[in-house]
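Right after this note come the structures.
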Structure I
Amino acid sequence: MRKLWWRWINRRIPRSDEYRLGRRNIFVLPTREGVMFAGLLILCLLTGINYQNSLIYLFTFFLGTAFYGTIFQTYRNLDDLHIAVISVGQGVAGEVIPLHLRLSATDGVARPSLLFSAPDQSALPVSVDEEASQQVAVPVPSVRRGYVQVPPVRIQTDFPFGLIRAWTWIRPQSRGVATPRPVMPPQAGQAVDENSTESPDVPVHDSGQADIRLRPYRVGDALRRVSWKRFARTGHMTVADWDSPPADPSWIDWDQYPGVDRELRLSYLAWQVEDAYSNERPFGLKLPGHVFPPELTEGHYRSCLEALGTFGEDGGLS
């Protein structure tokens, strides 16, 4: 039954990056409180019929009219709402990925008390102003490395009285990317162990880089240069300080780990990318069939992680 229901929903709400909500894709039912309220109205009506009491009739019909009007007002809170997918972000496999949406009330009417939720995620409360579009980031789950097809995102409201619930789903066509979960390579762990007893002023050597000196943190130092791993271990904040400008950029190479399982190798490379970028070291990435020249920009960093995330996937590097 559940499969038949979702098959019908998928036909009625096809995948798209733009939706305008209306009669075709909005569903309305009473909430639990609404069912109890309707039962109370029936009880009042039966009482009025039994006692032929005009005041009970008046009270019942007044509340019944309000309940009937609430159905349209709740539906109206979703009707004609325009939803556009801006982008689907990146995230580490197994964690949430942001779905960026733009919401706008094209009829100039505010939309309060909306709830956006992806499967197994907490609902995100949103209110849309009547005159301006609004951007929201809805967290969606990822399971494994690779392209992430966004699951149906539920949008619901029980405005204004909580007696009626109107809801719909959107099914974005755009895909996100789940990057490999970073794992420290064995040789990097050995280097950390060898340097763990050094004083903050001892130079640390890294292949392909100039000498890097760790010194105590001073107010004004960039937080990205703080050695957070050392801080977690010792409780003292230290920053990386180059004795001279870095020499040749470091290369992160697929062939560094021969014989290692593909997924573990990608996790090693992801850790190296994160480590190089967080420590402001220019780096390049060599993958089978593609080379990313050395840079130190956010775009380069994200491109490298995306390449690792989509490696071997249809439409990605192989």
Structure II
Amino acid sequence: MHTHDEESRKFFRHSGVHCVLVPRYGSNKLSIFKQHVVGTLFTHHQKCVIVDSQAAGNNRNITAFLGGLDLCDGRYDTPEHRLFNDLDTVFHKDFHNPTFPVNSYGPRQPWHDLHCKVEGPAAYDILTNFEQRWRKATKWRVNLKKVVIWHYDTLIKIKRMPWIVSPSTDEANARVCHEQDTENWHVQVFRSIDSGSVKGFPKLVQEAQSQNLVCAKNLKIDRSIHSAYVKAIRSAQHFIYIENQYFIGSSFCWHSHKNTGADNLIPVELALKIASKIKAKQRFAVYIVIPMWPEGIPTTAAVQQILFWQVLLPT
């Protein structure tokens, strides 16, 4: 991915910045084999940057940026998606093409993605997600004085800072615009994550279910983004537009490989939606945009595996 993680760690060494490199760990409640599978095949996939920003007076708000853009090489682009032009100016030192072994004269790999800036109370949900992940991912460490401390003690205690507005204590000031403002958007943050990656999920089944968490064997799962997809598909009246680098799912409906484990409902929900509109004789369109192949060398096993499952979808 060219995230320059090692360079970042070395850059911040011996500074006041705590830079922690965190591989993907499986929950310790899983078997050793499954933990190895998770650590080998699964990755972190959230991309967010959280900062404080100017609020009313001398106060500060929380602002978050999140979406599909990886914090790595080759993600900056313009709407023109130039392949050969501006390599020495606009894309200087950011030439990237992992698909073909080409020189710096091009073509570069263009990139099309979605990212957003979130302000207001919803930004604090993104902050909570980061805090939960930090506490889970960091471990005990020993400093030079041999005093054992928690890495997550380095978390800023934002709730103790009166100049940073908090929705829990001052919801009116946490809003970035009035409710009646035509520029106002109602925002809700969704995620897909399990208790192997966050600290703070309820341990009791009843309490977890009350928070709409799914209780699997030895895991609590937040799949709210999947639920949001399903609700959006069912609520659509005229069209659905989806862009996704990986479009796989509803394997239980495939003619073969039914037990693959790609059990999300998105493809079958789309099919049911289309069928219902045909039955009602109502005009409806579904647009699904996927690349010719996901990022990477198309002949590699990982990319071929994804393409294999995607071919099974229409059948």
Structure III
Amino acid sequence: MPIPRTKPGTKIAAARQELESVLAKLGEARRTYARWEDTAVRLRDLGRRTLEPLEEQFGVYARQLIRVFDQAYGNGTLTEPERTSIAETICVLADRMLSTKDDSEIRQFYSRYSGSDYRTDRARFLPVLREVGDMLLADTYPVSCSFDEEGDQAEAEELHAKLVGIILTLPLEQQPYLLEQANAGYINEDPVALRVLDIELDLTRRPGTARLGVRQISRKVEFIEDYLEDLEFDTVGIQFSLMVQLNLPGSPPFTESIAQHCMRLQKHLLEHQLENIACDVADFRDMAKLKAWLKEKQQNKDEAAPVQH
């Protein structure tokens, strides 16, 4: 059976089509990244206006409640389990306050009732947090990356010098934006971004791909695909930063409307917590009410504990 031959021009046509496709993807990826940059500004502003004032008010009540617990801790009518429960609650409240803002008084309370230093405990926890972040990103980008900082710096310097020379020959109105892009790639020591800028300038100055061979086109496609991965990674980085900063869910899909909905739920939750903690500050100065709360807390803990057979 005869082997079908590739028609003349088929490979070059396919290569040109692939380049057009990857350039279209690049444009969309840039628009997506820009949208998420704008979204991040709006969501952080929403958090500052709606969540931060409530969290600050919670911190005021939490400080008062910690002091109430601290005074009650030495009361002779408390049992050892009740003191343990008070100490645990102080540490939970202190940890929440210190996770957003350092406070020497609250750190002292944490150290006193936990038996350890907050900063030391936090330092032990940070590698775990980084590992969780790496795992989340690895779900999207399951590729091990290796870096050659010296090689990247040298290539970035060479490409930057070449690109600046080209840009300065272009019309004046085009130069500021392109120079900004070239300088950003140089400062970040990012040869991948500079390669793509070089490709785009080449295609702008000499439109069309008729002069390019299959190998040249394939190389350009490879460079653009590398940059696409970086751009998509940076977009996910914006999303992950918002999830951590604004306590948003990490499960997909993650959109601005979903984030706004979650922030509204957080606002309602914070308002409810404020009502409760304000009552606690007033009530727990009464030892009888405090002991009743501690008893209920222990009962809930016992009911939640797994049954041993």
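If semi-axes √(5λ) of the Cα gyration tensor in Å, for residues 102-165 alone comes out at 26, 16, 8 when worked out from the coordinates, which of I, II, III was used?
Details: I: 26, 16, 8; II: 35, 24, 10; III: 43, 19, 10.
Working through the options, I get structure I.
A value of -27500 for helix-only ellipticity at 222 nm (-39500 (n - 2.57) for each DSSP H run of 4 or more, over all residues; to 500), calculated from one of I, II, III, originates in structure III.
A value of 93, 60, 37 for Cα extents along the principal axes in Å, calculated from one of I, II, III, originates in structure III.
No lab work stands behind these numbers, since they all come straight from the coordinates. What you are looking at is a predicted structure, and each value in this text was computed from that prediction instead of being measured.
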